[in-house]
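As structure tokens, here come the structures.
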Structure I
Amino acid sequence: MIRSLLALLAAGLCAGSALAQSYPDKPVRIVNTFPAGGSGDAVIRVVFDKVSAALGQPFIQETRTGAGGSIGTEVVAKAAPDGYTLVLGTLSTFGVNSATMKNLPYDPVRDFTPVVMMATTPYLLLVHPSVPAKNAKEFVAYAKANPGKLNYGSFGNASSNQLAYELFKQQAGIDVVHVPYKGGAPLITALLGGEIQSSMDVYATSRAHIAAGKFRALGVTSARRFSLLPDLPTLAEQGYPVEGGTFFAILGPANMPRPVVDTLNREVNRALKLPDVRERLTSLGTEIAGGTPEELGEIVRREVARWTKVVKDSDLKFQ
């Protein structure tokens, strides 16, 4: 009996080794659930050009948009768990959607195999220059002196920056009215024109306006200071423990073979250490991440719990 068990174990180890050595032996599909030309598109190309060169197979990006990214994400959840269909995971698809969509067609924890975190980018708390505040505390004092008279904008109802701002409102105890827009471009236009007084957005789309003095950045929604704006305090440093932003991660269907996961994780982490990759990702306004599949899995579980609590505590209603 013992010899039989040892033989089975040895056979399994050999099979796993062979799978790791042969993977990939055909092109790999990466589903991007947001429009082509965005930051996610660029992150995939920058990282997986290197992974493709290392593994000798193309990693082909496929855009599947709609329903806050849930359509494309569901496709991957239902794909064969062989490592040939992956998804670009973001805070929306692996965090916020669980809190805001009643009939989400996938479970971000149960239905996926975490592979690796590639990059992150926090939100910046932004205000129009007409707002007399140089930091978050001054803004909170101003908002408390003008309850219900200030507006903040978001990418749309149930968007990740709406929830991040709602968390800030909870922590600060302020009443600022939400105005949803249809995406980032009209949101930026509204803040530039003073149609709204505040918002949260990422560095990549706001940096030029901050530099030109058209926006004022009051804080960053991360646990530690943002490397691209090291002089800007976090909101937590100013008394408001808020973390938000987005991330760019790779996941696959549940039950992917561990040797395949390890191969992908190793090559992505290797690519993230290359100077040209780091330079390009930094130019996109992101911070390089990397790490283990287990670390990514823990991030997904934490984000699902965080935003579910924010929605409940703020009594937000979504259709």
Structure II
Amino acid sequence: MTDRSWYCIRTESKRQPAYDIAVERSILEPRGIRLEAVDMDDPNAFDRAAPLVDAVLHSRGLLDSAKIARLTRCRIIAHYGTGVDRVDVAAATARGIWVTNGPLYAVDEVSSHAIGLMLAVTRKIVAADRAVRNGQWHIKPIVPVRRIAGLTLGLLGFGNIARATGRKGRALGLDVIAYDPYVGGAVFNSEHVRSVDFKTCVSEADILSIHLPLTAETRQIVSREAIATMKPGAVVVNTSRGGVVDEPALVDALREGRLAGAGLDVFAEEPLRTDHPLLSLPHVTVSGHIGFYSEESTRQGQRDAAQQVVEALEGRPPAFLVNRQVLERPAR
């Protein structure tokens, strides 16, 4: 045990299942970093801890500018997932606080979940399950079904998860195209994926799989106008963030039969209301933002986030730094 002493909190929610933080403790405590869980559903719990905190492991709740302003000695906010839309990164950057994410976390899980939703929707597996349970032993409830091999899979975003989804899609015989203006041509070439612009990706895809972070640039990027350009009978799959899709426009396209179906793990507002119109559509398959989950991914996410804290508190730039501009000013 080192003779140094730092204080780190992990944001939790009593309304959600709590993860055992023994993994994080096994990494942090030998480095002199005391770890405690803070319930973000308690309106005062975070505020009490914030002025004392050297690091935050961010799992639950919103870290807005007001909360970040209270982190007067904090060096790092280490977010467990890939998307950091629940952290005001600009506010953290202004205070010289490093923000990290987990780009290697749950890559296999989310890409497999995306493929699972594609298969469930295109093969109409849920409808077939319901038919059999209702005593219908024939293909009539699922007609028509298209052959998957030879269809075009369009990927919006081409980060680690999208690339893994593309590799799995190619194994199924899909022709893969992708849109991502921030990824160089060499990456597309190495993945044997054709780089296209946004309009082409949306309009040529038989299956559109969304892998975008939620930012000001991407919010509702899959707009009513974009959905109107999609192929008749196309399918939408979203395992990234619900806010990138204009949900009412998607509902209208599905109701009118212009789209064949949707597989959705994420929604604009979560938890999804039980009376949400998406749930009344038989050709929509949903899950409750679970694409990230496996026992293995949970442990990896815990290890990766804790390691980012160690690197920051020991004065090294973390490997998964989101706001690299903070390197231009000395860490506190």
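Of structures I, II, which gives -9000 when helix-only ellipticity at 222 nm (-39500 (n - 2.57) for each DSSP H run of 4 or more, over all residues; to 500) is computed from the coordinates?
On the way: I: -13500; II: -9000.
Source structure: II.
Computing distance in nm of label points 7 Å out along Cα→Cβ at positions 151 and 271 across structures I, II gives 3.1 for structure II. Of the structures labelled I, II, which one yields 1.23 when Cα Rg over 2.2 N^0.38 Å, for residues 31-118 alone is computed from its coordinates? Structure II accounts for this read-out.
One of I, II was used to calculate mean count of other Cβ atoms within 10 Å over residues 95-102, giving 23.5; which?
Working: I: 20.8; II: 23.5.
Answer for the origin of the read-out: II.
Each of I, II could give distance in nm of label points 7 Å out along Cα→Cβ at positions 71 and 239, but the derived value 2.8 comes from II.
Quick check on the output: 19.0 is mean count of other Cβ atoms within 10 Å over residues 47-54, derived from one of I, II. Which one produced it?
On the way: I: 19.0; II: 15.8.
Derived from the structure labelled I.
Taking relative contact order in percent (Cα under 8 Å, 6 or more apart) as the criterion, the highest value among I, II goes to I.
Read-outs: derived from the displayed coordinates by stated rules, not from any lab. Just so you know, these numbers come straight off a predicted model, no measurement behind them. Cβ atoms are built from the backbone, for glycine too; each structure is taken alone.
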